[in-house]
Structure P
Amino acid sequence: MANIAKGKKRVLITVTAEPWERLQAKAKSAGLPQNWLSTEIDRFVPGLLAVVEQAEKDALDRREMTEAEAMARYAELMTQQMMKKE
């Protein structure tokens, strides 16, 4: 088993096979590094966390939104998180 960097954790996720296989093939044909998908998923997790924390706060505040309003609110938050420099 490969060594995992301090502060990192190996996890098991389940994804839909067809788009995942296409993504892997396209990443390989584009010459992206082998760890590219792990790196990008790792960058995505803080955004997901921010969205869940905001949704939790919105629920506690009893904020009422339509589904479209919620999607726009949380998509914007995710975008902001993804744009942050590491």
Structure Q
Amino acid sequence: MRVFYRSRQAWNREPVYEQTGPVKFCCAEMCRHWCVLVGFGVPESPRSTCRDVTLCIPRPQANGAAVLEVVAISHCPWCGEAVEVCRRK
């Protein structure tokens, strides 16, 4: 699987990563769960300071709200193929 991104950095800030172009999926399950359980960086944000592909799971709390658990992954959870994050200039 390949995810393409570009990076921008201001002189006084950490780099910001943005996904570019279509993702080349490794299997049908990854395609089905992309932007639902799995995504680039942080969910619902086109830009992020994290360039990892992540697995995102909402964890219910005692007060009824949910906290999003974000875990970086390096291989597809369904087929086991490596996830490549490729920089585009």
Report summary line: Re helix-only ellipticity at 222 nm (-39500 (n - 2.57) for each DSSP H run of 4 or more, over all residues; to 500): value -1500 computed from one entry in P, Q; matching entry is structure Q
Query raised in the report: Where is volume of the Cα convex hull per residue in Å³ largest, in which of P, Q?
Result: P
Query raised in the report: Computing distance in nm of label points 7 Å out along Cα→Cβ at positions 24 and 56 gives 2.5 for which of P, Q?
Result: Q
Requested in this report: Compare distance in nm of label points 7 Å out along Cα→Cβ at positions 40 and 72 across structures P, Q and report the one with the greatest value.
Outcome: P
Requested in this report: Can you spot which of P, Q the value 0.45 was calculated from, given it is FRET efficiency 1/(1 + (r/R0)^6) of positions 8 and 32 (r between Cβ atoms, R0 = 30 Å, to 0.05)?
Outcome: Q
Requested in this report: Given a value of 16.1, 48 for Rg and Dmax of the Cα atoms in Å, for residues 16-63 alone, point me to the structure among P, Q it was derived from.
Outcome: P
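All of the numbers you see were taken from the coordinates with simple rules; none came from a lab. Please read all numbers here as calculations on a predicted model, not as lab measurements. Cβ atoms are built from the backbone, for glycine too; each structure is taken alone.
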